[in-house]
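K.L.:
As structure tokens, here come the structures.
Laboratory data are not the source of any read-out in this text; all were calculated from the coordinates shown. Because the structure is predicted, anything quoted here is derived from the model rather than measured. Cβ atoms are built from the backbone, for glycine too; each structure is taken alone.
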Structure P
Amino acid sequence: MNRVNFKRGARVGAVVATVLAASLHGPVVRAAGELEEIVVTAQKRAESVADVPISISVVTGTQLTSYGINNLEQLAYSVPNLKITQTALANRIAIRGIASGDNKGFEQSVAMFVDGIYYGRDQLVRLPLVDLARVEVLRGPQPTLFGKNAIAGAISVVTQRPSKEFEASVDGLHEFEHNETKFTGVLSGPLSDAVGARLVVNYRDIAGWMTNTTMNRKEPSTKEGYIRGILDFNGNNALTGDLKIEYADFKIKGQSREVFNPIGTYSAVFTGPLAVETNLDYRRQDNGYDSRNHVSNAVLTLNYPVGENTLTSVTGYLDYGVKEIIDVDFSPVSLLDGTNQQEDYRQLSQELRLTSPTGGAFNYIAGAYYQKTDLDVSDHTLFNKTFLGFGPPFNALGDTSNDRTFAQSSKLWSAFAQGEFAVSDKVRVTIGARYNNESKSGSRNLVIGRGPLSTAAAPVVIGTFRALNIEAHSIAGNFTEGVFNPMANVKFNVTDHVMLYATYARGSKAGGFDIRSNSLPTSTTVAKPGAFQFEAEKADNVEAGIRFNRSDLSLHLSVYNTKYKNLQTNVFDGTLNFNVRNAASATTKGVEADGRVKLGEFWTLSGSAAYLDFNFDDFKNGQCYYQQVPGANGFCDYSGKRNALTPEWTGNVALDYRMPLSSSLTFGFGLNVDYSSSFIVAANLDPRMFQPSFEKYGARLSVGAPDGRWEVSLIGRNLSDERILQTASTMPLATTITKNTGVAYNGIFDRPRTIALTASMKF
């Protein structure tokens, strides 16, 4: 471990320890003012976060608004051991170092839910966070209540419900440097004694902070439109429920991507019109990136009393589509005319659960779940006529293409139960389990096409594509898998303020079919054929924690050890392909802590910290990086290595001050610091793609009415203007065209410093 990084990380962790020490060794006297109670539904029932025996972070809707957080990617910096990053083709959601790779056939390792409905596609993390009650981040496997694919954890997004009294509000934001504008309007209140409603509209427009000199525009340019309507009803004091309908449309032009660190002959080979600037100056030269997304969602929730119990029905429908054009060569000359990719996803789900009241000697939740999904993906990659001017064998690629289609259908049903037993007044034991049975069928077809300008004979074209590990094929398959995942938890209320807990849980992530492989698994004519089917992942987690809670102080500390088997990985074959393998087993272990303390009437201090130890126990089929010598199997052995995007230390500290200046005016001040130790950003663990440790500062100044009727604030994010590398990879075709004598890298960088003015008004 780097000593400097350790010391810097330890400073973050010391904040929480200081809070605890001051509280435990100081007088047991409540400070003026109390902490606001945070209510969560992490266990499918409303309860104080202080009573939840889970490693959980909660960010309230007020906090999201206060610090100008627009999406989950921005939120991740403030939640230890949560990392959300972009790649050229996907988004990665990681908890405790475990995430899915860049393949549309993967289920996510971190299950995402919005109002109880599973959002299974990675791009949906880009959805705007608008008018929320809170975001709950549950770390570690959550097998019983959240189901399959919560193998690393779960993110639960909870929207605001209709208010009891009529209210209307408008919120606006303008960021000066990147010309960002955001508007949110809310109408909420009762329509009658039995029916309430809430309508939310949101619009966001941002010019971008990169300059694309080829396209002569700012990037990434984003336009978001969002509307949500909710009706809740309580007609006869028996049946209650709500209906939510929402639609979102978001368009992105360009990525925050730059090319850097040329090595060997790269600059000499990629010269003239092929030259790409390699200075890190927020400038890029490619032919563009265009992503258009839409999401439609409808959720009907019904609650009906059955004696003292509650029967809940949750019916959900999700329709998601994306069209993307990606310049995958990242150069100003059109070599690969992008991947024209389209994805359509439809999901229907039904959950029934019976929930007992709390506080008794035995509490339980039991239910059943059904989900049907259909997924269609297509992509088209064109080798432009530019290749006609190259020497052999590359000239054979001119005006050719590979066109791929994929279709998948799945049906899942689950049964689950969780019971809590009171062993004594202080000790409660919870035992739960879930059984998942899922059937999947899938098909993949790849066609190699020749345009009118192609001059090479068909056998030459076919042979050249085979040298790139691409071969025309058609394949289909189906399978059924059943998984039983148990959990057990012991909770010990030592005093009114101290709670201890210990948990064992087994999690799983579904197997599936590889969308991106470019050949048959049985091919004998390509060097590295791809697979079609991959197996399910499994995890066993042991965790223990302590919670200390007082009206002016809240502290949580947990330790964990999780062993993963059959990790699903993407392995780059050195040309254009990423093949899926069940290639690895791994162990993650660490410590997580968070705390809040009221420092008098006007001050609140909060902080969190996490230490993560990640080790591949067995990973002999890893992707080799440039100049790394492969083993006899053609791959590299990463057994004993640390995974990418897994900093040892992460943490944050926030100080909030709010004081009335007069009977009509309140002043607010906030300062927050997010910290991460260094980490490798590339999936192939190339040490040249490295993000040093950083501290990211934010601040907020506000004035407003004491009753919250209006407020004006100035918000700054990344005030130290840190250049943060989110993810990186080698330039496509670089080693092929230079004949392995040179390479360069490309990466996606975080947004630089922003300063925004916000205003809100309630009516």
Structure Q
Amino acid sequence: MKKTNLFAILLVLLSCQFAAAQKNIEPVDFVSTLVGTQSEFKLSNGNTYPATARPWGMNFWTPQTRKIGDGWQYAYTDDKINGFKQTHQPSPWMNDYGQFSIMPMTDKIEFDQEKRASWFSHKAEVAKPHYYSVYLADYDVKTEITPTERAAVFRFTFPETDKSYVVVDAFNRGSGVEIIPEKNAVIGYTTRNSGGVPENFKNYFVIVFDKPFTYKNVVSGGKNIEEGLKSESDHSGAIIGFSTKRGETVIARVASSFISYDQAWQNLKEVTDKDFDQVKSEGRKAWNEVLGKIEIEGGNFDQQRTFYSTLYRSTLFPRKFYEIDANGKVVHYSPYNGKVLPGYMYTDTGFWDTFRALFPLLNLVYPSVNKEIQEGLLNTYLESGFLPEWASPGHRGIMIGNNSASVVSDAYIKGLRGYDIEKLYEGLLHGTENVHPRVSSTGRLGHQYYNELGYVPYDVKINENAARTLEYAYDDWTIYKLAKALNRPQKEIDLYAKRAMNYKNVFSPEYNLMRGRNKDGSFQTPFSPTKWGDAFTEGNSWHYTWSVFHDPQGLIDLMGGKTTFVNMLDSVFETPPVFDDSYYGGVIHEIREMQIMNMGQYAHGNQPIQHMIYLYNYAGEPWKAQYWVREVMDKLYSPNPDGYCGDEDNGQTSAWYVFSAMGIYPVCPGSNEYVIGSPLFNKVKLHLENGKTVEINAVNNNKDSRYVSDIKVNGKTYTKNYFTHSEFTNGAKIDFQMSSTPNKKRGIKASDFPYSFTNDLKGMYK
């Protein structure tokens, strides 16, 4: 008995100590930037890299383990680092631009990226949002990096030698460097990019060291080390050297600009008068301010780490592409027309991914950031004639849809103001009737067919046609919502209301699934629900059938009622993960990621189906959404290098987790509703920019108690399967009562179901 009591006392003491220790941990301490880095071309566990940056910063930094031009610039499984790279890469699939690297070494002089590489270990690596450090074993050098938005400070700790060097690699495909000894500086430019830039694209960089050079030579052609101070070639670089004592630190301050050398020097002022630790401290504060907008309590340590690591990923992109000139004015180099122009610009995001949850997260928690993004979207329209769909940094030909409509509409409907919404609306309308002359993913490919027939036909040589139809229909609904908010002519409102129902035109009653449809009205034959691509985009019919964000009730009606609808939802998980890859001619990584997760046809590693779990709420069986959302959070996310189940995709897959962990998800951006799932933590506090607080409590919450038995909002019983945006922005106290068994009497009435356009119409449009 005494031993038992003693053991119990020890447990209490230990738990108290753990709780006390946790109180001293700030949000940034939970973040690992290595989550998702254990990825390869054939299988994505995130396809991320350890981005050391400021929130939405213009320049990121990463250790580089792969060759120049490899989109997988850092892989957790690699064991050598060949440089520390300024990067603007949004994903390995889009690759990089505005890139150069810095690499310290000792004893030998080597420019070749493979020969200069040094062994390293993750055991001697620290990877945080505001700080990165690693020990380069071959050179006995510790490298540390801490960034600002457009600059960074490096701290190299060298051994005792008169042969300490730093290599500056401006990369190939056209670059230049110049050594300026009197300023202890190296300046240069890089032009290497992966597309989406005008012909005059350059990234200008300046590097200032705090120690005079004892060695200085340039590199041309990627291999010729030459005496001199200047080089312009296909592949230029510089090598400078010092004599150092053991433990001596050498500081390098770095900045870059897409505008000019003068602007690069201006950007360097972000760090000119600051030491390394000051910049590091300021970076830590900046991240804590952003991450601290959402406070969590409860859950286990790994869940807390996963939450803040995903929130970090959700606040990296879109990145700032604007700079502050000498007069304090906001200016940007236009990746659309090559001019330097006033105003905001953001880039490196694909709306096909991020309209779903990333932008709704910005609208809820960081609306001031999205206001700047909206101003940037307007500038994109003015400078290119189109709103972007995939920007990196300019228009890129990838993915489908016209989801800029969702991004613009959701922001305005949720209250963002202070920019020219009428002009943005003009851009939305333009996109419905046009396609970019060089980048077919921008605007609407197939708009002529869609506007005439109500769908993009399967047999007119426009790929992914059914998916386009579904996305255009939702996008038209968002235009309809914005048109109503702007008091546009009724004829215009009616047009987009009608087009919003076009999803029905690719619904096949024979299969209760979406299906390609020929120009003559017949459906594609043969048809396989498990065929990836073809009529769909990076998915199959099982995934895209649910892409009726704005009208689940309409889809329920098409399927013959709630029972059939729920059975079809269930079938997603019950159907084996078989697939037809004939469209691609092989297994793409998204297919493999679905196949190996043991969740049937559910493919969380890609975006089209990520909202599907929440659709149970529209058919009166919310407990099934609660079950599956916990399954996904528990099984498919972790704070480890393999912590995602597919591409992270510019914050979207992360934002799904952030919302879901809070117990909500924005199934339909533009509806102003957050559909209820299963909160992961005992308490969540959202500190909104308007000064209001949303407190979400989950009583009796644990791994086994995933079901919602009761909800109270501000002390009153709440039966609906959703919350509204205004309920949040007005401040709210939400109390979930959790249970290990589902409450099959809550949320079963039609009046409790979330928004559907069919219900909104009330017979006005047929």
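K.L.:
Determine which structure produced the value 0.65 for FRET efficiency 1/(1 + (r/R0)^6) of positions 484 and 644 (r between Cβ atoms, R0 = 35 Å, to 0.05), calculated from the coordinates; the candidates are P, Q.
P.N.:
On the way: P: 0.65; Q: 0.40.
Traced to structure P.
K.L.:
Related question: Of the structures labelled P, Q, which one yields 1.11 when Cα Rg over 2.2 N^0.38 Å, for residues 276-547 alone is computed from its coordinates? Working shown, then result.
P.N.:
Details: P: 1.43; Q: 1.11.
For Cα Rg over 2.2 N^0.38 Å, for residues 276-547 alone, the value 1.11 is produced by structure Q.
K.L.:
Taking distance in nm of label points 7 Å out along Cα→Cβ at positions 212 and 460 from the coordinates of each of P, Q, which one would give 7.3? Numbers along the way, then the final one.
P.N.:
Details: P: 3.4; Q: 7.3.
Attributed to the structure labelled Q.
K.L.:
Next question, about the same structure. Using the calculated result -8500 for helix-only ellipticity at 222 nm (-39500 (n - 2.57) for each DSSP H run of 4 or more, over all residues; to 500), pick out the matching structure from P, Q. Could you put the intermediate results ahead of the total?
P.N.:
On the way: P: -2000; Q: -8500.
Considering all the candidates, the number was obtained from Q.
K.L.:
Related question: Compute mean projected area of the Cα convex hull in nm² for each of P, Q and report the one that scores greatest. Walk me through the numbers before you get to the answer.
P.N.:
Numbers: P: 32.3; Q: 34.7.
Checked P, Q; max of mean projected area of the Cα convex hull in nm² sits with Q.
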